[in-house]
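Trainee: Presented below are the structures under discussion, each in the form of structure tokens.
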Structure I
Amino acid sequence: MKGTIVMAVREMVQQQFGKEVWAKSLVAAGIDKEPAIAPSTMIDDKVVIDVIKGFCRTTGKTMQQFADLFGEYWVTQYAQRMYKTFFMGARNAREFLLKMDAVHVAVTRAFPGSTPPRFEYEWKDANTLVMTYHSSRGMMEIFMGLIKGVGKHYGENLQVRRIASNKVEIVFARAA
């Protein structure tokens, strides 16, 4: 996983819960000293998951609660500073989500060795999208949290529901 993810997790935890909670999360994950991390640094997925689990143990939050907090933080704050260009041309949550697979293809080309998730799309009706998540990481909670964060960024109340091990159903508000 790219270091930028870990940097965003650290930033979110420190801003919303304090540096002490971040330090306790690392200890709970079995990390004695935090290494220096750059955005392009590759971090072992297990280490990242262990830190997230350490945060959950430290705060009493569930994985989905963490994922929702992180998804909102990533989309509304961190990505706005680091990846603003990805939001260009998307006027709403629907348009943004539909371009995410293409963005991840571009990321894979730009950063050899990166393995971002890939997505498939299927419309159930005019307002209901099923997104299939393809990743060996199995981070469905994070995926769902990010979708909810996209809704918050665009001021839309998306209904997001897991319907299979790697699929979510997203219901967009009907146009008035």
Structure II
Amino acid sequence: MAPWLSLGLVVLGIAVLFLGNRLWLLGAGIGALLGTSLVFLFPSILGGGLGVLTILGLAVTFAVLAVIFKGFTHIIAWGIGFFAGAAITMNLLNILSINAGGWNALLGFLGGVVGAVVANRFFDWVIIISAAIIGAMLAVRGAEMLLGVTGLNDALATILVVALAGFAIWYQLRNKKT
């Protein structure tokens, strides 16, 4: 994968960590993470230029959709919840080195359904938590790609994602109260 794209994923991840309450940015982060998941799920099909196009295309598409449908918060809640749940589930499976083929896609879909239901009920919290997890996963995934490794040590990657996400949740809640 192109080094500029890897660095872009790290920068986008950090931006989502701190500014994820902006729906267009969160949408771009979700699209990029979903695109990255697809590239890692189907490396032979989506490698090279098609992989870059998939990641960038999904990031731009989801950012534009978040702007267009900003007035429909319940629809956005379902959409963000579904795609965030699917992207988080697929990346957790990847980080934990669980590769069950087609079952990963089914588990991603089920994670999306759970995410959609939860997101509609607790919209503000979901935005903060989703932005934190999506941003942390993007930053770690981008760093992995930038370093040229297919996966950091599973424990190290997990610790990095949890630490970054925890910090981002604390940061956004602290700023929300002021």
Structure III
Amino acid sequence: MDERLLIEAAQGDPSRFGELYEQNFGRVYAFIARRVRTRQEAQDITSEVFQRALANLKRFEWRGSPFAAWLYRMASNAIADHYRQESREISWQQPEITDDEIVSAERRDLLARSVDRLPAEQRRVILMRFIEEQSIREIAEQMGKSEGAIKQLQWRAMQNLRAQMKNG
């Protein structure tokens, strides 16, 4: 069916809007998805565009250009609105970052890099003990070593980490 006739039919009977939706959904979604960060944002904005289109369909005037052009214009406005709203929320919610927080983040980064430089068994013990919060006994069982050997690996790893943290 001719696009103009579909539009006129939908303007007279909103239940006919489904045909216009089906014809244009893919291209509008792709247009939006290329301009936002996540699939969820693309889905939400696409839904908003088609809701706006249905709500304003009676105002649409046929001027010879494709119906999709009208939808793209709405999509562009919806994307701009989305980013404006997002920037307001971010600036409103953005806490002040203190010097202590920066120093703490730098120390955590140094610690993570230091753990990465440990010998493999020491690194594994540290990760299992402090990240996975496993007991010495659990680690010994998983690694096939005695509890004493695990304690020794942990002690050596801690000594290595202290030395690396001092040297930065």
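Every number in this text was worked out from the coordinates using simple rules, so none of it is lab data. Not measured: the values here are computed from a predicted model. Cβ atoms are built from the backbone, for glycine too; each structure is taken alone.
Trainee: As an exercise: distance in nm of label points 7 Å out along Cα→Cβ at positions 10 and 130, calculated from one structure in I, II, III, equals 4.1. Which structure is it?
Mentor: Values: I: 4.1; II: 2.7; III: 6.0.
Considering all the candidates, the number was obtained from I.
Trainee: Further, regarding this structure: Given that FRET efficiency 1/(1 + (r/R0)^6) of positions 58 and 114 (r between Cβ atoms, R0 = 30 Å, to 0.05), derived from a single structure, equals 0.55, which label among I, II, III identifies that structure?
Mentor: I
Trainee: Say we calculate relative contact order in percent (Cα under 8 Å, 6 or more apart) for every structure; which of I, II, III gives the highest result?
Mentor: Evaluating relative contact order in percent (Cα under 8 Å, 6 or more apart) on every structure, the highest lands on II.
Trainee: Let me ask another. Out of I, II, III, which one gives -29000 for helix-only ellipticity at 222 nm (-39500 (n - 2.57) for each DSSP H run of 4 or more, over all residues; to 500) as computed from the coordinates?
Mentor: Answer by label: II.
Trainee: Hey, Cα extents along the principal axes in Å, for residues 50-153 alone derived from one of I, II, III reads 83, 37, 21; which structure?
Mentor: III
Trainee: Can you spot which of I, II, III the value 3.1 was calculated from, given it is distance in nm of label points 7 Å out along Cα→Cβ at positions 18 and 146?
Mentor: I
Trainee: With distance in nm of label points 7 Å out along Cα→Cβ at positions 2 and 122 coming out at 2.9, pick the structure among I, II, III it was computed from.
Mentor: Only structure I yields this read-out.
Trainee: Tell me which of I, II, III gives 1.26 when you compute Cα Rg over 2.2 N^0.38 Å, for residues 42-81 alone. Present the calculation step by step, with values, prior to reporting the outcome.
Mentor: Numbers: I: 1.26; II: 1.50; III: 1.13.
Comparing all candidates, it corresponds to I.
Trainee: Work out the source of 209 here, i.e. which of I, II, III gives that when volume of the Cα convex hull per residue in Å³ is computed. Present the calculation step by step, with values, prior to reporting the outcome.
Mentor: Numbers: I: 117; II: 99; III: 209.
Value 209 for volume of the Cα convex hull per residue in Å³ corresponds to III out of I, II, III.
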